[in-house]
Structure P
Amino acid sequence: MNERSVEYSTFVIERNYNASPERVFSAWSDPSAKARWYPKADEFDFRVGGREINRGGPPNGLIYTFDACYQEIVQDSRIVYTYTLDQGETRMSVSVTTVEIKQLGNGTQLIYTEQGAFFDGHDKPEQREHGTKFMLDKLGLELQNE
């Protein structure tokens, strides 16, 4: 029998974007805008209680499933969601994520906080933080290109 374990972690990533809070919020809330910097959702229902589901992975490999439920949405200011990440039939992690969007001069400060439970060594907080930084950098490039 495999040894079971849980690793808990919280990480915070801050990014400053040369775009208004409204544009940054729209990049998260509009499915076509989000698909330009984040994997296209199989299901996207951006409202409190709504879900976002993404499935994908390498060709002929296991499918990864991101399944999020929006817990709180404050227009142009805050998004809070819980999500699970599965690899095939294996639950890798469960997280609570808060995205804060704040006016900063003529731009926006985004503060991304994730609190996660990572199961049985299938994923590591450092890997998740690295991947999230990559995605937030892609968001920054998308905002520059608009």
Structure Q
Amino acid sequence: MGVDVTEVVGISELSALTILSEVGNNMSKWKTKHHFTSWLALTPNTKISGGKVISSKLKKKKHHAGHTFRIAANSLYKSQSPLGDHYRRLKAKVGAAKAVVATARKLAIIFYKMILNQQAFNPKALLDYQQKYKQMKINQLKRKLQLLEAS
């Protein structure tokens, strides 16, 4: 395999070995990244009846790979990477448990795309998003400041 998955922030050598030993390097078992994350139990099992959400809980599966992605996501708390920022932003909005699962899902999708396309991890897209998000927050704060000054 020509892809080094340990280049992704949060995934250590041991985590990569655990994930690859269970998942393998053949992603043709799953049609899409959504099927892959569902298999890992990183997506909610939403039950809807009559247009209303009855329940939305995570499935409980005994896949070590899904658990490993959660551990990797949890390790991003103090990371100064874009994935660490993503985790902290979600933690502030929805709480630690949901933030871990959402970040683990993001890590799993990055892993899936790396293995499927046999391409190295490119953090440029994450860095671009981080810059765009920071600029959006600065503009939002400037607008609030103008509203306060006008009052």
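Each reported figure results from applying straightforward, stated rules to the coordinates on display, with no laboratory input. Everything quoted here is computed from the prediction, not taken from an experiment. Cβ atoms are built from the backbone, for glycine too; each structure is taken alone.
Thinking of P, Q, which structure, once distance in nm of label points 7 Å out along Cα→Cβ at positions 9 and 33 is computed, gives back 1.8? Intermediate results must be reported in sequence, preceding the final value.
Numbers: P: 3.0; Q: 1.8.
Structure of origin is Q.
Assign the value 1.05, calculated as Rg/Rh (Cα atoms, Kirkwood Rh), to the correct structure from P, Q. The structure behind it is Q.
Once distance in nm of label points 7 Å out along Cα→Cβ at positions 49 and 65 is calculated for all of P, Q, which comes out largest? Don't jump to the answer; show the numbers that get you there.
Numbers: P: 2.3; Q: 3.4.
When distance in nm of label points 7 Å out along Cα→Cβ at positions 49 and 65 is computed for each of P, Q, structure Q gives the biggest number.
For mean count of other Cβ atoms within 10 Å over residues 25-32, which of P, Q scores largest? Before the final figure, lay out the partial values.
Details: P: 16.5; Q: 12.0.
Structure P gives the largest value of mean count of other Cβ atoms within 10 Å over residues 25-32 among P, Q.
From P, Q, which structure was helix-only ellipticity at 222 nm (-39500 (n - 2.57) for each DSSP H run of 4 or more, over all residues; to 500) = -20000 calculated on? Mind dumping the intermediate values first?
Details: P: -7000; Q: -20000.
Attributed to the structure labelled Q.
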